[in-house]
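Any read-out appearing in this document is the output of simple, stated calculations on the displayed coordinates, not a laboratory observation. Please read these numbers as outputs of a predicted model, since none were measured by experiment. Cβ atoms are built from the backbone, for glycine too; each structure is taken alone.
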Structure I
């Protein structure tokens, strides 16, 4: 699942007429980078949620066939926050662990690892597996600790990348159509020792401001020799 329902208030005026995941980096929409990486990794059944200007997302991506993927859409109307959006789309995601990626990040994480993460959840009875990254300047204190492959509340802390694998049952108590953040669910499962994790040291950007978008665009164009 790719999360694409956010309004992108900090990105205005860019997001007044363009959904945040459709903003371009290196000549390509943020969400297209995700879809292509997932498809290359063999993850081809993709659910995308949307609310703000959602019709534009569907028009831009279609059924996913040009990416070698099959895309289904979860139209929330009004954004339900992360956990609420996932719960709303559970009927599209099936009964096995599934990966979730924030649509407004840019990351070179190897998505082929996600299948192994899902299998790890099944074997160990965990509720989630989180990919953590180095703390960016705008978030210096991080979110979670990582010790022996387990996510903790203990410093030193890393930043949650917005990439994770979840067991559907994690969202059982969220009534479909209600707004609900993800963090409280994660904190509860961390306390139970039910979340594994890993550190991704590579490129990761939370594209939260026009300035960060412009800087990332310059970086990607330089790496890919795109004018």
Structure II
């Protein structure tokens, strides 16, 4: 039985991924700050952990045994103006969105992982109103490419860059921005968690190994308008 480690595997895109991997008979290890109302606690190894504690990640991963695939899904967005960003929130975002995923890649590869999928964002590809969120997601896309070169084919590592998705994070985006975005996509709606999860699942399981170091856009043609 293969093992997948999913950060933020308790809700949203992470929950959709948890369900999908269970259907493929994977052992699923989910990391989250809490598992309140999590319906799969009897089927999943639930690890309550705050990923802003980057220093503790090596010991955490070592305690989990062999890992076959890593899904870096956990993240945070505050949707604050660049000139009104408390330093505490900047620090939290840098740790959770960028430092933790990088450290998890490093440690999970040591634990045997040969597939890594990072949940980036369209925010990392365009100028974004939440400057710090965009910076962390751009950094994650760069880390995806950098680790591909570092691992020289021994690990298949890719990312997805989704536009806004129907998750709790969507509620942090001001209504005017949400309405403006919907005018830029072909079907005039947001992505569903399952749509993004299907792309990530494919990259983590079946995609050809020659697809390596890339970022798949999941944005419904936003760039075209």
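I have 0.95 for FRET efficiency 1/(1 + (r/R0)^6) of positions 34 and 66 (r between Cβ atoms, R0 = 25 Å, to 0.05), calculated from one of the structures I, II. Which structure is it? Clearly, the read-out refers to I.
Source structure of the calculated read-out (helix-only ellipticity at 222 nm (-39500 (n - 2.57) for each DSSP H run of 4 or more, over all residues; to 500), -8500) within I, II: I. Have a look at I, II and say which one yields 20 for relative contact order in percent (Cα under 8 Å, 6 or more apart), as calculated. Checking each candidate, the match is II.
Assign the value 2.7, calculated as distance in nm of label points 7 Å out along Cα→Cβ at positions 82 and 210, to the correct structure from I, II. Computing distance in nm of label points 7 Å out along Cα→Cβ at positions 82 and 210 on every structure in I, II gives 2.7 only for I.
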